[in-house]
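A short reminder: the numbers here are calculations on the coordinates, not readings from a lab. Everything numeric here is computed off the predicted structure, so don't read it as measured data. Cβ atoms are built from the backbone, for glycine too; each structure is taken alone.
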Structure I
């Protein structure tokens, strides 16, 4: 996955029907810039077939990493650092807000990390759903705790079923 920083390209969206509901995929040219759970105000376009395939395979437990190029159109340097660190959390596993704060070199910033996660423009690809509270409770999720729980359960059971087959 390559990260780009700016774009003058017009945004468009496409819809991907997933097991957790419709995902609105926002693109700036060929770069993914957002995944929303509500319909955006952009014009309709077409998602690259390779990314649609990656998403389908993700929900089937086959793809654990995404190759789609992304671009951040908003966000502070701190937020971008938090979002990119999410790629270090393996599929089917969780980490704590504290772990993430330490990972970015700012161990006292757990609350700021949580706020940055709430503004993550590209959930699932940058898996903020894998971050939980230190006591093991699920914590928050910008699209609702039910969706977070479904994503975590799906990943967990996909990992378990792969181990059972091996």
Structure II
């Protein structure tokens, strides 16, 4: 079993189940102008189309985001897992991505935050969505925070 498969199993899903789960969210997002129901009802959702760090394949990952200073902040919490999610490594290796918010699609860059900037975006996101603070409180690793920044043509 690879590290990424172990991580997914630790979240309670096999790799195949997680990919199918995400595909359903992506379909629902696109069919409803960026809105999702169920456990994502009321969440601000973003789709990130990225390149796999190892595979080089194009992957689409649905995430909850927090608006911050004109950008979109996402947390690599993996639901409070002790390991980074696989998509974290994809964004670090290939930060130029495509983002979808609502019915808009645009080129963007994923910027891994650090230091004071990381703390500022973390504080902003967890003030708006306290459950994300609970993820950090439950793990020893510092959960990475990315700013998704629109690229200008």
Structure III
């Protein structure tokens, strides 16, 4: 039972989950948008600039997960420091990683779907690209909420109990 009762173990698992799930969602979302955009760009290369924005938008969730992971690594000593955290702190880091992990996973996929719809709109009406981008960006709000909850939780953990 040794490592399961280690705070550093739970913090590390949380950090890995934050980046992994958010990046899986981003990869899926960016991939879907890129598949749709490839057909449009093959037909009309001049639309590449409008397509690339729609392709990139679902990628931000992976970055949010990565930032939370770096914050956890800094707080627990993986990137310098003592690395001496309690079991409870480790569980709290694990819990703090869950909003960005799952929020990132599901919002990136949803944003990818919105981007695919935007690609279809821009393929038929290039002058409407700003509407497609705004519609796709609306999903980002929920990714940001999950990132902020994880960010604030990770930021607060070292100060708990002081």
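Quick check: 18.9, 62 is what I get for Rg and Dmax of the Cα atoms in Å, calculated from one of I, II, III. Which structure matches? Don't jump to the answer; show the numbers that get you there.
Numbers: I: 15.6, 48; II: 14.7, 42; III: 18.9, 62.
Answer for the origin of the read-out: III.
Once distance in nm of label points 7 Å out along Cα→Cβ at positions 114 and 138 is calculated for every structure in I, II, III, which label goes with the largest value? Please list the in-between numbers first.
Values: I: 1.6; II: 2.9; III: 0.7.
Answer by largest value of distance in nm of label points 7 Å out along Cα→Cβ at positions 114 and 138: II.
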